[in-house]
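Scrolling down, you'll hit the structures one after another.
Every read-out reported here was derived from the displayed coordinates using simple, explicitly stated rules and does not represent laboratory data. No experiment lies behind these values; they were computed from the predicted model shown. Cβ atoms are built from the backbone, for glycine too; each structure is taken alone.
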Structure P
Amino acid sequence: MMKKTILIGGEAGLGSNVTSHLIGKIFCSLGYHVFNYRDYPSLIKGGHNFNVLKISDKPVHSHEHYYDFILALDQKTINIHKKSLKRGGVIFGTKETGPVVKKLGGPQILANDVLIGLFFRYFGVDSSTILALAEKTFGKNDLIRKAIEQGYSLTEVKEKIKKIGKPNYFISGNEAIGAGAIAAGMDIYLAYPMTPATPVLHFLAKRQIENNILVFQPENEIATINMALGASFTGAKVMVGSSGGGFALMTEAISLAGMAELPLVIYLAQRTAPSTGVPTYTAQSDLKFALNAGHGEFARIVSAPGDAQEAIIRTQEAFYLSCKYRTPAIILGDKHLGESNYTSSQLKGSKLKPVSYPVGRASSYEHNRMGHTVEDAERVARGQEKRLKKIPRLAREMQKINPVSVFGKGKNLIIGHGSTKGAVLDALSELKNFKFLQISYLSPFPKKSVAREIKKSQKVFLVENSATGLLADVIAEQTGLLIKNKVLKYDGRPFVPQDIIKAIKK
């Protein structure tokens, strides 16, 4: 089995993310499976950014903390990460790239291209493969080409890898959210920039003409969601995106959508909170917020995709369910899901066909079937009952789209939602007698399916990027079953498989 872990690092502005993405794409073009994790502080320049690529001839879903290679764009990267280099590991850095960049007389960022040439020569990958993908990424650039060729000449082949299959897709969670929205027939995407949801805005803006959609940035999050509801009122399929702080400003309008029965899809990309928190790192601490956002009682659809492939399908489902039942649908993501890159041999869409809905009269007031304001007791109660009947209907419909998934076999159970899926899947191979229950829909909650799996298991563990184990509380509320064993991580960093393995064995 071939498996390598590579760290690429440097200060912000030196291009470590672009380099790691290109390396990942080259391996994917050769048929390998790649996972790419991105780590960076909230700085435009300076600091320390790094990416971790895990490459294998078998499917991989997460990264690791120990590396076979360190590709360093500055000395700080070596100083910080050298202690995590595996025995026999290799470091390529400024010692190799500096003389080449100086010889070419180009900018420091050319060091990336030198490292790419050097790294792939180490593995004996044909230079034409590297140059072709570099040109596709950067366009024709003689300086970049020369830097790659010079790097390629710096070493000999030490380990030979070859093409093992058809090229794989290499896609981030945010790109998948955007692709799913296009596939669902979205008409308008509205967002005010907020990490880590912003890449969806950029992804869709680049593709709005070819897909006949409108992408627009209003002046703030309150304007964003109210503009979206205005568009939804006209019959447009609309999606908005934000993170916790921006989503907080949208909650009054979410209630308006619930009362006026206007379809709306909301992408909530979580980050470390409360307040601004640690804005470029991950968390799953907005779960209860998403489930209860808005005042009053009304149906809310909340899904939590676990990887890029699932993000495409859940986004399509969000549009379908929101339009069919005329109620808000929230896609609960996070920084780790959104900004990591996943490998797929093929990208599948949902089998559900997009639905449209008739435009009617509506307002923020309680209303009758004609949309006229009412205040008498009988019709107020009737309106509440009408809207709440959507919840059991949604629950029945969700049984057709697999609100939960079970991976592996065993008497013991790990439960999670969202982006923890990857690390749990990779940990299962080293955990004997364990299976994994992934809950993809949090509202309406699939209580029967979850209760059934818990009751037939000996030991049950929750894995979540939070400080208190929010999903355990939701499960207790919905099923009456308590989960005492909680594997929690709340330092802003996602799980790696060894975190889960070590905690469960302990």
Structure Q
Amino acid sequence: MFRRNCSFFAGAAVVLASLLTLTGLAGDEASLWQTNFEGAETKAQAENKLLLVDFTGSDWCGWCIRLKQEVFDQEVFKKEAPQKFVLVELDFPRQKQLPEELKTQNQELAKRFQVQGFPTILVLDAEGQLIARTGYRPGGPEEYVKHLTEFVTAHEAIIRMRAALAGSQGLDRANLLDQLIAAYDKLGNEHADIKAWTGEIIALDADNQAGLKVKYQFRQLMAEASDLKGNRKFDEAKAIYEKASSLAGISGEMKQDAYFAQAECGFYLRDFVGVVACLKKALEAAPGSAKTSQIQGMIQRFGPMAEAQETVATVKGQLDSAQGLNRAKLLDQMIDARTKLAQAMPDPTLAQEVEKWSQEIVALDAENKAGLKSKYEVRLLLAEAQKLLQTQKLDEAHAALDKALALPGLAGEQLLEVHATKARCYFAQQDFEKARDSCQKALDAAPDTLQAREAKSLLQRAERELEKRKVKESPPAAEPKPVAANG
């Protein structure tokens, strides 16, 4: 009888545990975190609270685990957060299994709120309408509670302003709508009403008396361009951003935002000349803004690409009529510029064209008057060796490289590239001693260049392989001889 009762109680415990899981009352967190979203909404309505929803990957997402340990598990958070929020955990684990109803609910809510990654933390009202969106933040529980409290304060202000809208007219209404939109922006919440309010503000301030008409015309254009950019219509988006930057009466920082967005479109269009031009305009529009250092860094990054693109366009226009050494020099410029551009955007035709142009340059500078014959003979031999290496014709690859090394007047970077290619051939032959020696010769030839990094990496790899071989070939230590017992 006692055993039957124990089985009954054990079974009842399992059922109860399942019910607690579904209603969000399981384990030590029973009074804190809910897992049933509808139940949490009902609780929030009854207690006049907001919902704090944690979309998490509890057993695999590193930032989710950190957020839980650093904030949610701390006493400060456990004490303060439930005063304003009903807490909801919507988990997407990989190791543990959730009940099917819970899994379906979580997936539907992730789709509804357009959750793109974890952790995503949403603040919702009791009806499940989005107030604010956030995620992991450093600083511990006190800072996180303060961050959430700012959302609550902003939401309460929005409620008051929306209530005041009913009796407002003219510019007073336009100013109130402007404040409302600013409050939603602070929350990162693109509320459905904002589009209609924007049009209303423009109509209410038709003469731009309050400076709101231009502000919201700019906002409309930026939103329109952003949608086009999101749909990969970069040329159309760029034209709208240009229109936004040309609006009379906008601030320097607004103009900067439009130019910066134009530069982004130029990047996707691979128009580096246009990127740099827009970034320079952005810098001039608001030289002391928070974006200044970022823009300066981007100008430095894309400047060489823009120069290379301009060189390609200029040389292309001159090549058809050029002859002799003049054509050889132009082809040399074209190869350098195209190679530089290939670092930013893959160029599948470049290798074939460089080989063809290199052969032409060698023929045009047959007496090496411009120093181009020796430069491009090395390139041709390197290209030949690399093809042979790919097809495992290693002796022939070495022969091509030795021929390159025999050429007179090789520059340091050329020597580095030839010796590094020889090292790769030796690696393919499992001859790690010769690979190490070739890597060292490569580094000695041009130690302070970017290409030296690869040679250094190859050298370290060769030394590791030699060390492994040394360990493998060393004889095992002799076992100690037994000591005879006394007596």
Structure R
Amino acid sequence: MDRRRFIKSSLVTGSALLANLEFARGITTTQEPVASDVASSEIDKSHFPSGFLWGMASAAYQVEGAWNVDGKGESNWDRFSHTVGKIKGAATGDVACDQYHRYKEDIAILKRLNQKSYRFSTSWARVQPAGTGPVNQRGIDYYSRLVDALLEAGIRPFCTIYHWDLPQALEDRGGWPNRDLAAYYADYAGLLAKNLGDRIATWAPFNMPWTFTYYGYGVGVFPPGKSDFIQFLKAAHTVNLAQGEAFRAIKAASSKATVGSAYGMAPAYPKTASDTDRAATARYHAMNNLYFLNTAIRGEYPKAFVGATPYEAMGFKAGDEKIMKVPLDWLGFHYYTRRVVSQATASSQPGSGGHFGTETEGEGGSSGRDPLTQIHVEMPTEGPLTEAGLEIWPRGIYDLVMQISREYNHPIIEISENGCCYLDSPNETGRVPDTRRIAFHRQILAELARAIADGAKVRAYHAWSLVDNFEWADGYTQRYGLTYVDFRNQKRTVKDSGLWYGRVAAANRLDV
């Protein structure tokens, strides 16, 4: 299949069935979703509010390298990538983009491209090699230098505390299903805020918590490679507790701290107009989009399950709702693509999910993801696909932003990640003419501007990613960066998309 061209065939049910269906949780489409380009006239008139924060994102394990340098301990991703057969091409993050040594070069790119925010993450094992106990001062010093360099360049440091790399010593204690990790993590968050909170004001405790708990413990495609839905429930509950405890620890350590989130979300559309498909779509929204957000804002789990919430299975204790509930200062979430959801007809057995970069969906047959939610999820292909196999659906970011805005009383929102995979490389002149990536961001940003015009309080957009990097189980086979990295010598080349994005950031509009 040529992923560079539009997919001519429709979904099994046809796009007409998706038109004017009520979304889960009460959002209704007002027009038939459009799979192709946003109109050029809409793009040309798109502009953003004064002070809008244009940024880029990365993650520690994906860019830092230096996996065993200056006292850093082993992480779960170190162990996983060093295990034969786990990563495409036997790749590891041992060197990655070597940002540990080249951070000044990368910050210079951010400044050149007029960026005002850089979302990076910290490596817990670099700061606390065992996850608890003694602090590795050299790890703290590295992040201190990074933050100082960002501030000197006029760039806001946006710190995601945990982006999937757990100290292996804590995985050996049971990992996230072990409730004790909530306290260990809160101690770590407080430690970072104590040392860096005089300069960092924007904190997100976790990146995509549903993803690392479900992939790691529910289906086993991420470390530690376990496939047990109950272990996923336990892990997710520990993370919800840790999110609340970390919020309080950060606030206690830094008076200037604002604490939000970096959730992975996808707008869900029912496959048919049936009540059962609509109900399944509501459960998907609750499980994938709200499972960690609703617990913070309202102190309770959303209605993600067919029956009662399985509190006993997840290890819930009396009073946990008070621990989980915290008044997030802002909401951050990622958008990549949409989902089409239906009621599973054979829910007793989990389906065999497909792996699309950091997206695992598209179970075969009609089986459900698990017996407790009984949802069947499809990664549609009605729109064009990126080279990671993800459908391009610009309208989805508008629908998602508006849905979350309405459900949670119009909070401040940051788009913490959005991007696409294309494998363009330098041509004979040394340029990287990645026109498809430019088209992708133009369309997405036009829909985001429309959401802002319609009342959504979106203050920032972070393109994924600053540089091509280690893409988890896919190794170096995917490129999301606006800067090309030659992994043979670490040479950086800003792609045409990066240059375009820099002009957008400077002008605060898309007609550049």
### Which entry (P, Q, R) yields the derived value -9500 for helix-only ellipticity at 222 nm (-39500 (n - 2.57) for each DSSP H run of 4 or more, over all residues; to 500)
R
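Rg/Rh (Cα atoms, Kirkwood Rh) computed as 0.93: which structure among P, Q, R?
Numbers: P: 1.00; Q: 1.14; R: 0.93.
It was calculated from structure R.
One of P, Q, R was used to compute FRET efficiency 1/(1 + (r/R0)^6) of positions 179 and 371 (r between Cβ atoms, R0 = 41 Å, to 0.05), and the answer was 0.05. Which one was it? Can you show the working numbers first?
Values: P: 0.70; Q: 0.05; R: 0.95.
Computing FRET efficiency 1/(1 + (r/R0)^6) of positions 179 and 371 (r between Cβ atoms, R0 = 41 Å, to 0.05) on every structure in P, Q, R gives 0.05 only for Q.
Of structures P, Q, R, which gives 6 when relative contact order in percent (Cα under 8 Å, 6 or more apart) is computed from the coordinates?
Checking each candidate, the match is Q.
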